[in-house]
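Q: In what follows, structures are represented as structure tokens.
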Structure P
Amino acid sequence: MFDWLRMHFRAFLAARSGTRFRRRHRRRQARPHLVRTVFAVIGGVLLLLVGIVMLVTPGPGLLVMAIGAALIAGESQLIARLLDRFDFCASANWARWRARRSEK
């Protein structure tokens, strides 16, 4: 099971920044399944809510919220677009920060 998950995560990271979530959404929509969609959306919303609670209590709130949003992005093109924009901006800022840090 973990090998399958590791393989899919590496393929997700190998995709170009700014297109990852939309590619995953298209792949998921190529084989629609009602039960999977319902579980993904409900699980994503629950993880988002738990993440919000973890922002004020001890725990990895942002990480849990990101996982919940990624689950929802597999079923919603709007959320996938938003996460792609965020991914692109975060990658650009990370590269800029690393470049400034290496100059010092």
Structure Q
Amino acid sequence: MKIKGVWAELAAVRYLRRMNVRVIRTRYRARGGEIDLIARDGAVTALIEVKSAPRLGEGAARVDTVKRARLRKAAEQYMRETGETNIRFDILEESDAGFRYIRGAF
């Protein structure tokens, strides 16, 4: 992982804490995919993709159909391992303008 990506994830964890979202796991690896952050947002388990880009909107735009398929595959493994069923896919975008948290992004 690139240094900028690691920094963005650490900053994302701090941001989520301020939003009362509790990060329970980072960089969950599964065969065929990875989930950057897994968090509890109320009663929902949020599977969060963190993207960093210079301008707001560019990071989220990079979560294309291929990336979404990889995230879904990793989510299936996570759900089998944990028995969790109440999940949501989110994107947390970090840019020069700050953070944008997109709940239920796809």
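Q: Please state which of the structures P, Q yields -11500 when helix-only ellipticity at 222 nm (-39500 (n - 2.57) for each DSSP H run of 4 or more, over all residues; to 500) is computed from it. Provide the component values of the computation, followed by the final result.
A: On the way: P: -28000; Q: -11500.
It must be structure Q, since only it matches.
Q: Given that mean count of other Cβ atoms within 10 Å over residues 19-26, derived from a single structure, equals 14.8, which label among P, Q identifies that structure? Provide the component values of the computation, followed by the final result.
A: Numbers: P: 18.2; Q: 14.8.
Computed on structure Q.
Q: One of P, Q was used to compute relative contact order in percent (Cα under 8 Å, 6 or more apart), and the answer was 26. Which one was it?
A: Numbers: P: 31; Q: 26.
Of the options listed, only Q reproduces it.
Q: Thinking of P, Q, which structure, once P(r) over Cα pairs in 10 Å bins from 0, in percent is computed, gives back 15, 36, 36, 11, 2, 0?
A: Numbers: P: 15, 36, 36, 11, 2, 0; Q: 15, 52, 30, 3.
Computed on structure P.
Q: Compute distance in nm of label points 7 Å out along Cα→Cβ at positions 11 and 83 for each of P, Q and report the one that scores greatest.
A: Result for distance in nm of label points 7 Å out along Cα→Cβ at positions 11 and 83 over P, Q: largest is Q.
Q: Ok, one more. Comparing structures P, Q by mean count of other Cβ atoms within 10 Å over residues 67-74, which one has the largest value? Mind showing how you got there, number by number?
A: On the way: P: 20.2; Q: 16.4.
Largest calculated value belongs to P.
Each value in this text was obtained by applying a stated rule to the coordinates, not by laboratory testing. All values reported here derive from a predicted model rather than from experimental measurement. Cβ atoms are built from the backbone, for glycine too; each structure is taken alone.
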